[in-house]
Each structure stands twice: as structure tokens, then as C-alpha cells.
1. From which structure (P, Q) was distance in nm of label points 7 Å out along Cα→Cβ at positions 105 and 361 calculated, if the value obtained is 4.6?
2. Work out which structure the value 0.75 belongs to, where FRET efficiency 1/(1 + (r/R0)^6) of positions 129 and 241 (r between Cβ atoms, R0 = 25 Å, to 0.05) was derived from one of P, Q.
3. Assign the value 3.4, calculated as distance in nm of label points 7 Å out along Cα→Cβ at positions 97 and 313, to the correct structure from P, Q.
4. Can you spot which of P, Q the value 4.4 was calculated from, given it is distance in nm of label points 7 Å out along Cα→Cβ at positions 9 and 225?
5. Hey, helix-only ellipticity at 222 nm (-39500 (n - 2.57) for each DSSP H run of 4 or more, over all residues; to 500) derived from one of P, Q reads -10500; which structure?
Structure P
Amino acid sequence: MEYSLTNKYDDYNERDDSNAYLKKFIISIRPTASVQYEYANHIYVDLNIYKYINHKKLLRVDEYDNVLDDFNEYGYTGKIYCLRQIINLMNNHNIKILQKNDELFIAHDNKITELQYYVNNYIYNKSYDEMVKMMTYKYCEKINENAETLYLLFIGSLRSGQIMIDKLIKNNKHNDDTINHIFIFRNTVNIDDIKESIKSQFSSYAIYIVNECGTDIIPTMIVYDLIINEHKNKYEHIIKLQSKQTNDKLFNETIDYLLLLKFDAINLIMNIHKTSNCAGEPTYQRMFNNETFNLHLVNKFKHLRDDNMTHFCAGTMFYTKPAVMNKIAEHIKEPDNYKMYLLNNTYDNNTFFYKNSPVHFLERFFGNIKI
């Protein structure tokens with residue numbers, strides 16, 4: 001299904017049907033919903049690409065509403081609906097879509113391939129492990145196999161990442177042999193300077209680079225699963241941190257709280273109250289029952305939820321136990337689930353996929369997944 005580079009193709013003019021989707025399905029229940037165009041990796045939907053990839057036909061004007069309905073029903077489930085998803089997954093900003101008559105093609109790696117064939121064979125047919133291999137690079141590691149505490153540290157921006165590292169050093173967490181520090185960098189972050197700081201100042205660490213996934217949760221869980229399967233540590237404690245760029249106050253206050261946490265005390269409190277699988281800065285604890293977000297996924301996976309657990313940690317920065325992380329990792333890797341989590345890799349603040357954002361469902365699921 002590869003085609004000659006000498007054939008005549010036209011550049012495909014991308015379209016953005018996001019506002020039509022929001023107007024039809026979201027605005028009535030969330031009037032402030034909008035696409036975050038200020039973020040370079042913002043979510044959007046191109047209904048022409050969505051229809052062509054998933055139905056092998058270009059969009060017709062008379063079927064616009066029907067395709068919108070189809071996207072609303074299935075778009076979040078692990079479908080490709082815009083070029084940016086492919087760019088992020090492949091980490092290739094040089095690919096582009098071409099058109100010839102009623103067919104679409106993708107130009108990649110000095111090749112031209114019919115678009116539906118490309119997505120089916122290079123994306124949809126890939127297993128979880130194959131996708132992870134495409135997305136993840138281990139730069140270096142110096143792991144202490146006897147460490148009992150695991151810090152998972154996602155760094156999506158250099159500024160926030162340096163603040164996080166400075167806080168770890170200030171609180172004497174950097175040279176503690178009981179802690180393994182796993183640094184997970186978004187692939188858009190230049191780590192040339194910061195990597196030397198990690199290698200020279202931290203006693204036990206690993207550095208991973210993961211392709212753009214839209215948020216911190218999926219890269220963190222991908223790397224967590226790799227670490228757990230490659231090393232035999234029997235961890236007792238896990239702290240998950242991230243370089244939250246959209247809320248500096250939450251970022252600083254939560255990290256400060258977690259770095260001062262006494263594990264014995266927090267476990268005692270968690271065992272007494274039993275309201276969440278995770279513990280974080282109390283100001284940012286949220287109740288499931290007060291929300292209308294992601295109700296489609298909440299209901300779909302209600303058999304996996306512990307209804308006695310009523311709270312989650314906003315911003316996904318928290319203390320938890322390995323059993324919780326293991327269950328989340330197992331859930332993500334399920335054959336029916338992983339594409340939903342790995343392919344929705346653009347940035348959405350839970351207003352676009354208001355009823356069914358996979359990553360925002362996971363944010364809450366940490367708190368009440370059955371153990």
C-alpha cells in the first residue's frame with residue numbers, strides 16, 4: 001500500500017470541527033467548554049480524517065451530523081481523529097497528510113502510504129507492548145534493588161522540573177538509599193543540563209523519555225509498569241509527583257506536603273478514615289459524588305470501583321501503595337482499554353471529552369479502584 005513519490009498529490013487542508021462538536025454535545029451541560037488553543041498540543045477533531053481512517057470514505061456535507069454522532073459515541077475509545085495524535089505517537093513532526101482525488105495518504109520516512117492502511121497497520125494493530133516500545137526511551141538508570149520507596153517524577157517543563165528537583169534536594173530526599181527516583185521526561189523537554197544534575201546529586205535514579213501523551217498520567221504509568229517488571233524491589237511506599245504547569249499553587253503546596261509526609265502517620269490516617277486509596281495535600285482532596293465529569297466511564301467501570309472510597313487527589317500528586325498502582329497498570333493494559341489511554345494523547349482539560357475523558361477518569365480512579 002505504498003505509493004510512488006513521483007505521483008502527483010495535493011497537500012491536505014486540515015479542518016477543525018471541534019466547535020461543532022462542543023456546540024452539539026457539550027455546551028448545554030458545560031457552557032464554558034472550549035478548546036485550549038493556547039496550548040500547542042491542544043485537542044481537536046478533524047471529522048474528515050476521522051471518517052476516512054475509520055470508514056475509508058471522505059466526509060460528505062449531508063452526513064456531517066451523523067459523523068459527529070459517531071465521533072461522540074466512539075471517538076474517545078482509541079480512534080484517530082486528527083493528525084496530531086499520529087505525530088505525537090510516532091514522535092515525527094515531518095509527517096503530513098496528502099490527498100489525491102477521494103483518497104488520503106500519509107507522507108512519512110520518505111514514503112507515501114494510504115492513510116487508512118497506515119493507521120491500521122502501524123497503529124491500530126499494535127499491541128500495548130509494541131506501542132510502549134515506540135513511545136518510550138530509557139536514557140540511564142542506577143537503581144537500588146533494596147529501596148523500599150519509589151518516587152515517580154514526571155517532568156513536562158524544564159522550569160517546573162527544576163523546582164521539583166530543588167525541593168527534593170532541600171528536603172534531603174535526593175541521597176536517601178531507601179528511595180528510587182524515577183524521572184519521566186516529556187520528549188519535548190531538553191534534558192541536557194538537568195540530566196547531569198540528577199546523575200551527580202541523586203544516589204538512586206532512572207531517567208526515561210516518553211513521547212507526548214497530553215498529560216502526566218499515561219507516561220508515569222507506562223514507566224511504572226516497566227520499572228516494576230524489570231526490577232524486583234518490594235516497594236512499601238510510592239509518591240507520584242508531576243510538574244503541574246496549569247496551577248502553580250497546587251504544584252508547590254502539594255509537593256511540599258508530600259515531601260514532609262511521615263509514612264507511618266499517613267498510613268494510620270488512611271486506615272482510620274478509609275476514604276481514598278491515595279493521600280495528598282488535604283486542600284486538593286476532591287469528592288467523586290460532587291462531580292459530573294466522565295460519567296460514561298465511571299458507569300462503564302463501576303464494577304472495578306470501591307464505593308466506600310469517596311475522594312481523589314486533584315492533580316494526581318499523592319502518596320499510595322504499590323497495590324493501587326499495579327491495579328491501575330493492569331487496567332490500562334487490558335486489550336480493550338490500552339488504545340483509549342495511549343491514543344488520546346493531546347491536551348484536554350476535561351471540557352472537550354467532558355463525559356468520557358480517559359485520562360481524567362484515571363485521575364479519579366486512583367482513589368477508588370478496588371484492591
Structure Q
Amino acid sequence: MLSAEINTKRVLRSLDRHYPLHRYSLLALLPGATTAALHEVVEWFLGSNKQTQYEFIKHLRNQRLTPLWCDVIAAANMRDDVGPQLWDVLAADREEARARYRVQRALSLRAQHCLSSAEVPSTLIKGADIRERCYSDPSVRVSSDIDILVEPVRASDAIRALLKEGFTLHARPKSISHECSLVADSGIIDLHWHAMRPGRFRTEMTSALLANRQFRDGLFGLAPEHQLFLLLVQPVFGRYSTTSQASLVRLVDLARALVNNAAIMTTTVALMRSQGLATAGWITACWASWLGVDSLGVAKELMPGPVRQRYLRDWLLTNRASRWADRGHLAPLAYTLAAHDSWSDSLRVLCSIVLARFRGPDALRELQSRL
């Protein structure tokens with residue numbers, strides 16, 4: 001019990017030191033949040049100095065949380081309580097989110113219709129998929145672009161179809177192993193043929209993700225167990241969990257998905273173990289639990305050995321991923337390689353990354369030659 005108390009105290013000290021605004025950002029947004037939680041945040045905000053208020057508003061915007069906060073405050077009839085400095089920003093961002101969603105949904109329908117006409121199976125993934133399942137009003141969940149997954153062998157067919165539809169190809173050698181962007185006047189499609197960089201999974205998952213996709217409200221999206229799987233593992237490898245790019249709205253996504261899909265958690269845990277990514281899932285679940293998400297039970301199911309656990313917990317507690325951001329590849333390698341379940345998994349990933357970087361320019365030229 002004493003050890004647990006010490007750990008809890010260390011977590012609270014770490015949050016206060018390295019993540020001073022995170023707790024207040026999420027306190028009133030998570031499932032089961034009470035009106036008392038909202039009042040606590042509002043009182044804290046109004047009692048803070050001007051600089052802290054400015055930093056908090058900026059933080060909410062950077063974390064894509066302002067539309068959610070707008071809806072929560074409006075539902076509690078507290079517009080006048082928060083004052084115009086905060087409310088005007090929230091209301092403006094909410095309107096922008098509605099407009100952005102209308103454009104992005106039309107773009108998603110257009111892209112999937114185009115791919116279906118070309119007989120290329122596809123599915124939404126990431127934020128554009130999450131909001132359609134986990135939010136009663138999807139427009140409240142901001143997504144910077146639309147992520148679509150297709151089979152690797154159909155990637156060229158998909159790109160050709162979208163080019164004929166009027167999109168413009170933007171591709172980089174460093175990421176051509178698994179994705180490219182297709183740009184239209186109304187937005188960006190990130191086309192993936194692997195859900196993550198090749199090598200992250202022990203066995204390729206794209207076929208399974210597409211075979212189990214579900215059609216709802218006019219769009220194809222992932223099955224719930226696959227959606228939850230990616231919610232738990234992708235933040236570790238794509239945004240290193242705690243950096244400024246690791247938007248906190250993803251933890252709101254996770255909290256909602258856990259509530260909606262509690263019955264399939266056993267399936268998701270088994271999938272993470274089979275792919276050697278239980279440790280990555282533990283990282284996300286542990287980090288989320290510190291910030292109020294009801295994910296501690298998931299973290300216990302996925303817990304790695306004591307040495308790996310201690311090493312990775314220290315990364316989270318000290319926000320090392322952000323503090324080492326200027327050290328080139330050292331931070332991502334030191335963190336993400338340890339997030340795999342075994343060192344043989346880590347070695348496979350390292351070899352895959354090196355090979356992909358080496359082959360990138362040739363792979364891009366080969367792709368362009370097929371279009």
C-alpha cells in the first residue's frame with residue numbers, strides 16, 4: 001500500500017510539473033464527468049492569472065478540445081459563467097468544427113465512392129473513423145485530415161482512381177512504404193496501405209482490417225475491436241504518447257471507445273499480445289488512467305515485465321519524449337523500440353525502418369512509374 005501511495009504521489013507531482021494543464025483539459029470531458037468537475041475547472045480558470053488563462057485556451061486549441069468544451073459548457077448553461085474571453089473562442093472553434101466536418105464528410109463519401117467504383121475495398125481509420133462511431137455528433141471531434149486504408153497490392157489502383165477524380169498526389173520517400181497524401185480543394189486524404197509502418201506488426205493486418213470493416217451511415221469504418229486496438233497502440237509510435245503532437249482528444253476517443261466496447265476488450269487484448277504490442281497498449285492505458293480515463297483495468301491486463309515497465313513509466317513521468325525532441329532519432333528509437341513486447345520484435349522493426357528509409361526514393365519512383 002505504501003508503494004502504491006508513493007507511486008500515486010509521484011504521478012501527481014509529475015503531472016503538476018510536466019503536464020500542468022492536462023488534468024483540467026480533460027476533467028469535464030470524459031465519460032461520467034459530473035457538473036461538479038465542470039465547476040471545478042471553471043473556478044480554477046477564473047481564479048488564474050491572465051497568462052495562465054491565455055495558456056489554457058491555447059492548450060485547448062492545440063489539443064483539439066475546444067469544440068468539446070463548447071458543447072459541455074452550453075449543455076450546462078454556463079456560457080455567462082466562463083466569461084467572454086473563453087466562450088468566444090470556444091463558440092468560434094465550434095462553428096469552424098461544424099463547417100470542417102461537413103466538408104470532410106463530403107470528401108470521405110466522395111473518396112470511398114471513387115474507390116468503390118474502381119473496385120478497391122477501403123475503410124476509414126483514425127479520427128475520421130472514431131468520430132462516426134464514438135460521438136453522437138461527429139462534428140464535435142476535429143480531425144486534421146481523412147485517413148483511408150486500402151490493400152497494399154491495390155495502392156496504385158487507389159491512387160490512380162483518386163487522381164482521375166481530381167486529387168493531386170503528394171508523396172515522400174520517408175513514408176512511401178506505407179502512405180501518401182492526395183489533395184483536393186476541399187481537403188486532404190491520407191491514403192494508407194499499412195495501418196502502421198511495415199514491421200510494427202508481427203503479421204500484416206491490413207487484410208484482416210478490411211475483411212472485418214463495417215458499413216454505417218454511408219461510410220466504411222473499422223470493426224470495434226480493430227478500432228480499439230489502433231487507439232491503444234498508434235499514439236505510442238506516431239506521436240510518442242506525450243509530445244505536443246499527441247493530441248489529448250485521442251484520450252477522449254479512447255475513453256469513449258472503452259465505454260462503448262467493454263465487451264470486446266478480451267478480444268482486443270489477445271490481438272495486441274499476438275502482434276507483440278501489449279506493451280504499447282499498456283503505455284497508452286497507463287498514461288490515460290493518470291489523466292482520468294477509466295483504463296487502469298486494461299493497463300493491468302497488458303502490463304509488461306518490471307524492468308520494461310519501470311523504464312517506460314519514467315519516460316511518461318518525465319515527458320522525456322518532448323524534452324529529447326531535439327536529439328534526432330534518439331528519442332523515438334529509445335522509446336518506441338522498448339514499446340514492443342520482445343527485443344526480437346524491436347530488432348524486426350529497426351531493420352524494417354532502416355530498409356524502408358534506404359529503399360524510399362526507389363519505391364517512390366517505382367510507384368510514380370505505375371501511375
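1. So the calculation was done on Q.
2. Corresponding structure: Q.
3. Q
4. Q
5. P
Each reported figure results from applying straightforward, stated rules to the coordinates on display, with no laboratory input. If you're wondering where the values come from, they're calculated on a predicted model, not measured in any experiment. Cβ atoms are built from the backbone, for glycine too; each structure is taken alone.
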